[in-house]
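Next come the structures, one after another.
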Structure P
Amino acid sequence: MVRLDRRSLLGASAVLAAPGLLAHPAHAAEFTYKYANNLPDAHPMNVRAKEAAARIKEETGGKVEIQIFPNNQLGSDTDMLSQVRSGAIEFFTLSGLILATLVPPASINGLGFAFPDYDAVWRAMDGPLGAHIRAQIGKAGLVVMDKIWDNGFRQITTSTKPIASPEDLRGFKIRVPVSPLWTSLFQAFGAAPTSINFSEVYSALQTRVVDGQENPLAIISTAKLYEVQKYCSLTNHMWDGFWMLGNRRSWVALPKDAQEAVAKNWNAAAVAERADVAKLNAGLKAELEKQGLAFNQPETGPFREALKKAGFYAQWKQRYGDEAWAILEQSTGALT
């Protein structure tokens with residue numbers, strides 16, 4: 001994989017012929033595109049993306065080269081979303097919950113306790129719900145690949161007690177991301193959600209500003225939250241994934257056979273990454289247990305019923321609209 005330093009990038013920018021296209025000598029790629037994301041280089045997403053980029057280069061006869069910029073190298077999620085819209089970068093993977101700032105229906109897959117398991121997730125996201133969201137993304141002027149990448153189910157960790165029932169959340173001080181969906185979810189349980197930037201989560205848990213937080217197991221591990229938490233309840237209360245987004249002008253500039261090669265390999269990489277994340281999470285549970293984190297797995301039915309009684313689903317049905325909600329319920333069953 002070729003990596004450009006800052007000087008090389010600045011030099012290249014002077015010869016831009018069109019968004020995403022660089023003037024190259026005859027032996028170089030005709031299209032050199034950037035793919036950016038917010039995950040560490042070693043994450044399965046980047047491992048699989050590198051494999052896909054190599055196959056794309058091979059299958060296009062060297063015509064298309066995709067350079068990968070992991071770990072927020074090109075800016076924050078908001079910055080990179082702006083860049084992919086403008087054409088400063090050509091591809092970008094983004095959580096649907098964050099994409100919702102531009103495409104409101106994109107967060108519907110993160111609805112609390114909607115999906116009971118991965119079978120339901122992929123039935124929805126590879127089926128009608130994913131198609132509905134992609135159509136809305138297209139209306140916002142972005143290209144989106146068919147297959148969504150896995151970010152995982154989110155779990156609750158605490159320093160005080162395991163969460164075994166909805167009642168255990170009443171009055172519970174829990175950190176949540178800055179998002180109406182998260183705040184609304186935990187308020188419906190009578191909890192006390194507090195929006196805190198992730199960089200401050202460890203210290204907030206350590207000083208008991210909050211007693212718990214929620215994240216996928218990979219984040220709990222890499223951020224070493226087990227050092228300041230005692231319990232992990234496998235609630236699977238929200239699922240989120242990453243959409244592979246593309247700049248429309250750069251996409252249209254590719255010949256049809258190159259588009260097919262790129263789409264095929266991005267989608268295959270997403271499916272492979274899903275299996276990687278499943279294996280990673282299975283191994284992480286054992287690792288975190290060795291670090292002293294005690295696990296429990298509560299029944300999710302009572303949580304869903306509590307949300308229904310609190311009017312949570314009715315509130316978000318109104319926000320998302322009847323059409324999107326009906327499509328969601330095809331995979332989750334009735335929520336309201």
Structure Q
Amino acid sequence: MMLKSYLPTATSAKKLLPTLGALGTGLLLMTMQTTSAQAAGKYYNCANATGCKVVDSKYFTSSHTDTKYPVVMAHGLVGFTKLLGVDYFYGIPQTLMSGGSEVYATKTSSFGDSRVRGEQLLQQVKTISAVSGSPKVNLFGHSHGGHDIRYVAAVEPKYVASVTAVASPEQGAALADWVIEQIEKDKINGEYNTATKAALGLFGFLGNFMDLNAGIPVDKLQDQDAYGAITALSTDYMTSFNAEFPAAMPTSYCGQPTATRVNGIEYYSFSGVGQVTNILDPMDYVLLATSKVFENDPNDGLVSACSSRLGYVIRDDYKMNHMDSVNQLLGLVAWGQPNPKTVYRDQVNRLKKANL
């Protein structure tokens with residue numbers, strides 16, 4: 001009789017259903033929250049000599065960029081991870097995180113030879129592989145960083161799933177050639193003139209500032225070699241570099257690459273043309289001035305479209321200048337054109353579809 005009194009009647013069961021429904025919904029939401037917590041996109045700063053530090057994370061809003069291997073981003077000349085709170089790849093890590101990516105920002109010498117910077121990047125890639133537990137990474141390199149990622153892929157291919165060069169002068173830059181010509185022409189008795197010495201010294205100071213701002217301790221500051229960096233971006237230097245590391249390169253200056261996969265690594269590139277893409281961006285006018293050395297060669301202010309080609313060329317004619325290709329300055333890019341963040345997001349989705 002006592003047991004019977006606890007069994008629900010038809011009337012009481014109807015009253016109980018809404019409560020059970022609410023409880024079930026609550027349990028479902030808790031389960032979803034637990035799943036989300038286990039699937040947060042993360043963004044790491046790997047500039048610190050002791051390893052990588054989480055600087056941001058967010059739950060997936062989709063799995064659009066949830067790649068098999070982490071995304072590693074390498075800066076260009078005068079590069080940084082964060083400067084005064086602003087990312088070098090402005091807003092791009094956050095965009096990728098929202099789609100499920102694990103993103104690592106690296107820091108090499110702001111000014112240095114491509115092989116030296118490449119070796120610095122390689123050591124950080126090894127660290128990233130260790131801390132992430134991933135045997136490979138997807139490398140993105142902007143400008144000079146495009147040389148660094150090619151070096152890593154050539155020297156230690158076992159760590160690399162893909163290489164994506166962004167607005168990178170893979171066959172050298174006309175501006176670097178022009179600067180070297182001026183420096184050599186203005187030498188006095190075989191020595192740099194006073195203005196050149198002052199400029200190189202200033203660049204060295206600037207490079208150290210970038211390192212410190214990225215979180216590198218004073219006793220771990222990397223060597224800065226401004227003249228070496230300029231030389232590394234020249235046509236002559238890249239002729240030698242490409243002979244040593246020819247993977248996925250075209251055989252002529254304005255030719256198209258014939259190989260897109262080398263040593264099991266997928267190679268990609270994209271870049272833009274045009275200089276003044278947003279009248280509100282003061283950097284556009286600087287790039288307009290530097291573009292004059294390219295004469296009739298389509299370029300983004302610092303790199304020509306022909307020189308940027310590597311592997312599978314996604315596009316080399318985006319309405320982007322050199323700064324736009326990393327969504328700078330502060331997202332002031334061309335209106336009504338493919339947004340840089342979308343271009344990166346689409347490329348990482350391409351890597352996901354390739355099981356990378």
Structure R
Amino acid sequence: MPFDAEIVLSRRGRPTAVLASGDPFWFGAGASLAEKLDAGEWIAHSAPSTFSLAAARLGWRLEAISCLGLHAAPFERLVPHLAQGARIICLVRDAKAAGDLAKWLTARGWGASALWTLTALGGPRESINAHRADSFAGDLAGSLVAVAVEARGTQGLPRSSGLSDDLFVHDGQITKRPVRALALSALGPRPGERLWDIGAGSGSISVEWALCGGTAIAIEAREDRAANIRSNAAAFGLAHRITIITGEAPEVLAALGAPDAVFIGGGLDIAMFDAIWSRLASGTRLVAHAVTLETEALLGELHQHHGGELMRVEIAHATPLGRYRSWQAARPVVQWSAVR
């Protein structure tokens with residue numbers, strides 16, 4: 001690991017100094033120590049961070065760019081940040097990682113991106129070199145710590161709810177794009193909030209929730225579908241924000257932290273509802289979908305007893321019919337949303 005706080009903590013009560021580069025509270029060792037110490041036990045003397053030095057050399061507005069620590073994280077963490085003209089400064093593990101990053105960008109349609117390698121910033125050996133991602137030679141020496149990227153290439157992810165179904169790995173068990181947008185609108189994701197995604201299927205609801213800055217616990221009974229959720233979480237760079245549990249609700253819920261919102265994509269019955277509803281704190285948002293007559297009837301009863309909003313959504317798509325076109329109706333979906 002880049003830093004082991006326990007080595008320092010073993011000297012607790014004795015005068016101890018930790019020398020760390022730059023600002024120890026920006027992708028540094030500071031928080032790892034401070035969260036384990038009392039306020040009066042430590043003091044920090046910050047210096048310019050690698051991000052500050054890199055932005056100063058490139059003439060970039062630090063408040064307008066993304067700063068990421070990729071020295072111990074996958075390159076997929078870049079996915080939510082990549083857009084035309086986006087500027088990103090990344091901490092990377094070593095010189096080899098800079099070449100690997102250039103190849104990763106190129107393989108995903110961002111090969112035209114400008115890329116700067118920045119070495120030994122702030123010292124006498126400081127070196128900054130400009131490259132293009134798809135022609136980066138990768139023959140760097142030394143322990144590189146930072147790479148800056150100005151993204152040029154394909155389109156980045158839209159910021160609206162309801163991403164294309166084609167972006168997800170699934171076996172057909174996915175909350176389709178228009179219905180997903182309605183579900184997310186009702187769930188109202190906010191940064192830092194936790195979602196229980198029950199019967200997660202492909203994990204598309206969890207992914208879009210996490211893209212809004214929250215964390216999600218995706219609960220899926222089938223292992224093959226749980227594998228799809230893992231693939232989707234990794235592809236969107238969200239594996240650190242989505243926890244995947246293979247099992248049945250409500251049995252697996254007992255060990256989980258309380259949610260801010262709950263989404264039930266299918267399979268709801270009164271026993272499951274009672275077990276979930278009784279665990280929710282006041283103000284928790286719940287959204288449930290039904291495509292069967294039995295679950296639709298249950299949602300009608302729950303709406304009568306608990307209030308909220310109940311709506312039935314019918315969507316049809318234009319499809320070929322001989323030489324003409326006609327409407328192909330999808331299964332209607334009933335959505336109930338309520339606040340505990």
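Nothing in this text is a laboratory measurement; each read-out follows from the coordinates by a stated rule. Everything numeric here is computed off the predicted structure, so don't read it as measured data.
From P, Q, R, which structure was relative contact order in percent (Cα under 8 Å, 6 or more apart) = 23 calculated on? List each step's numbers first, then the result.
Details: P: 23; Q: 18; R: 11.
It traces back to P.
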Could you tell me which structure in P, Q, R was used to calculate Rg/Rh (Cα atoms, Kirkwood Rh) as 1.14? Q
From P, Q, R, which structure was Rg and Dmax of the Cα atoms in Å, for residues 120-303 alone = 19.0, 58 calculated on? P
